[in-house]
Structure P
Amino acid sequence: HMYTSGAVGTHAAAIKGALRAERPDLLTVVLPQSMDKQPPEIQDLLKEVTDLITMPQNDEMSLEMSSRICNSYLLSQTDQLISFAFHDSTTVNEATKEAKKLDMLVTALYLD
C-alpha cells in the first residue's frame, strides 16, 4: 500500500504511477488541507483517487504547519518511509527525523 500527500512534483508522479498500475485500492492520498486549497493543476488528478483524505480543519494554518500535521498522520499509518527531498526541504527532513525516532525503515533520496 502507498500513502502520499497531494503535492505537485514527486507526489503527483507517485499518484500517477499508482493509478496507471490499475490498483487504486493500494493508494491513499492524504491532503494537508481541503481540496480547494490544492493547486489547480493537481485537483484533476486527485479526483481520480478513490481513497482521498482531506484535512479542512487545517485550512487556516500555513501550508508548512498543516504539512507537518499531515506528515505525522501519514507516518502513523505506515511502517516505512521513502522520501524524495532537497537538503533544504525542512518539512520533509523533519518527517524523516520523526520516522527514524519511531524506528521506521527510512530511505531518503536527495534530489540535489
Structure Q
Amino acid sequence: MKVLNDIAEIKHFIETNRIALLYLTSESCSVCKVIYPLLVDLLNSYPNAKAASADIKEHPFLAGEYSIFTIPCVLIFIEGKEIMRSARYINIKDIGEQINRYYNLIFDEQND
C-alpha cells in the first residue's frame, strides 16, 4: 500500500484511479496495525483497485479535509466520488462487498 504525504498527492491518487481506497491511520493506533494486513490481503483479489494510506497524526489537515473524527478510517472512491466510509469498527467483509460490486461493474465492462 502506497504511503501518501500531502493533500495534492492524495487528490491525485483519488482522481487517477478508478477504484481508490484511502486508509487513514496513525503509528500509535494498535487497531490500525491489525486492520492493515487484512486490507492488503483483501486488495490482492482486486489488482485494478489501488490503495494508499496516510498518517493522520503526521498530517492533521486530512481530518478536516475528509471529515475524519476517528481512526482507523477507510474511504473508498469510485471514479473520484466517495462511495463508502468505514471508521473505528472496520468490517473487512463489507469493504470487500463494496469493492467487488463496483469492481465487477467497472472492469467487466471494459472486457465487453
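Only the coordinates and a few stated rules stand behind these numbers; no lab work does. Predicted model only: the values in this text are computed from it and were never measured. Cβ atoms are built from the backbone, for glycine too; each structure is taken alone.
Which one of P, Q has relative contact order in percent (Cα under 8 Å, 6 or more apart), as calculated from the coordinates, equal to 32? If you can, show how the numbers build up before the last one.
Details: P: 22; Q: 32.
Comparing all candidates, it corresponds to Q.
Out of P, Q, which one gives 13.9 for mean count of other Cβ atoms within 10 Å over residues 30-37 as computed from the coordinates? Could the numbers behind the result be given before it?
Details: P: 18.0; Q: 13.9.
Going through each structure in turn, the value belongs to Q.
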